[in-house]
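Just below sit the structures, each encoded as structure tokens.
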Structure 1
């Protein structure tokens, strides 16, 4: 399979065109280039998994998509619109939400106060809480608890709840399984699958391939700042070696 991945390689899961596209994207940290011409497509309503070892460039791809790192070359497009130069808050208003590596919560605020931060997007607190507690009942039980005193899995639930409360069109997930027990990870990915079925497009970065492939429609292997292979999980089965992708 060619490493030149275009939109034509993907058939959209729901019959529509791609929501997110990267075309020839290069990105650097200072003088060091870490992405070397990445081509990637996320069709509407699909889950695309970025797989590869630590340092492969997966998180950098997500940073470029979320506006946290501007590409030095190439184009990033959302629904066909070039978004190079857009800031993270501008992209959020377009419906792009990011859940960063390491559970992006405010540890010294309560669960309810963390959810209140989502109202900055124009959603009422009552609506945010209703959505959050319906999807994650445990958060409702802990609404007055400081987020930093909860378990890692509960903090990740809170991070997801805050992102999902604004009804994103595109969700970026960075290492959702980081530091969590396998059962917790499985439960979180069940939620991700439900969100995808509701029509949200999802790009997820994972070091441990097996945790995400059960819900992914497509997977892209990232090595040394390049997308080296792409396809369905079944098409890539022979390449998902535990030696470098985890088990």
Structure 2
């Protein structure tokens, strides 16, 4: 699974110019830290409003540790939704905008183009999650959490890992967007995944379901549930992502121009 430099340059150029990528970058990179900070203020305020009570229920601890855990929870869901949408758009737009026929004229194979798309998306995702955690650190200082300690930075690293795992889990959505020849079916698959994740988690088996494990690990099901998530369960996200990338690459290799 490798992408040629020409394919990477071609896909990176399209990616940088896409309004949807810029929108998702702002929503995740800036919106999530602001939201986490707002939840933290609401949870630690003296008021007993509904928002404050619900925000307090999300806290697994106090101070920076609880704050970064909340950032990780938001990233585990927000990154999957936002990056998943970008994956669906990146692979489905070729069919929605009727540009798939042009891919046959390029000097690189279509499979390498698919791998280039994944490479660009994943690199952007990892940087985006890092920016999100960095801005969350800044926002935490603004709301008066003080100076984080080494143990707090460990939780910040876990939050970044939760976002990175969510990015990996978004990759299989490319299969749906490619086979269905459009990004809207991929978005539908994303919504279905979120619903299935909620159902599986409700039945108590979420730790073994890759799409639920990162959120549970960050404390979405409570501190007790977080402690039951093992490294093996988290690493299941990797083969799921690799399988999605491999299947997408093979499909793009054998792709035929639609009669429509």
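A short reminder: the numbers here are calculations on the coordinates, not readings from a lab. Just so it is clear, the model here is predicted, and its values are computed rather than measured. Cβ atoms are built from the backbone, for glycine too; each structure is taken alone.
Taking distance in nm of label points 7 Å out along Cα→Cβ at positions 64 and 200 as the criterion, the top structure among 1, 2 is 2, with the largest value.
For structures 1, 2, which has the highest computed value of volume of the Cα convex hull per residue in Å³? Across 1, 2, volume of the Cα convex hull per residue in Å³ peaks for 2. In this comparison of 1, 2, the computed figure 1.2 for distance in nm of label points 7 Å out along Cα→Cβ at positions 176 and 216 is attributed to 1. Consider the structures 1, 2: one of them gives 23.2 for mean count of other Cβ atoms within 10 Å over residues 112-119 as calculated from the coordinates. Say which. Only structure 2 yields this read-out. Ranked by FRET efficiency 1/(1 + (r/R0)^6) of positions 120 and 152 (r between Cβ atoms, R0 = 30 Å, to 0.05), which of 1, 2 sits at the highest value? Largest one: structure 1. Given a value of -8000 for helix-only ellipticity at 222 nm (-39500 (n - 2.57) for each DSSP H run of 4 or more, over all residues; to 500), point me to the structure among 1, 2 it was derived from. Considering all the candidates, the number was obtained from 1. Between structures 1, 2, the calculation of distance in nm of label points 7 Å out along Cα→Cβ at positions 80 and 144 yields its largest number for 1.
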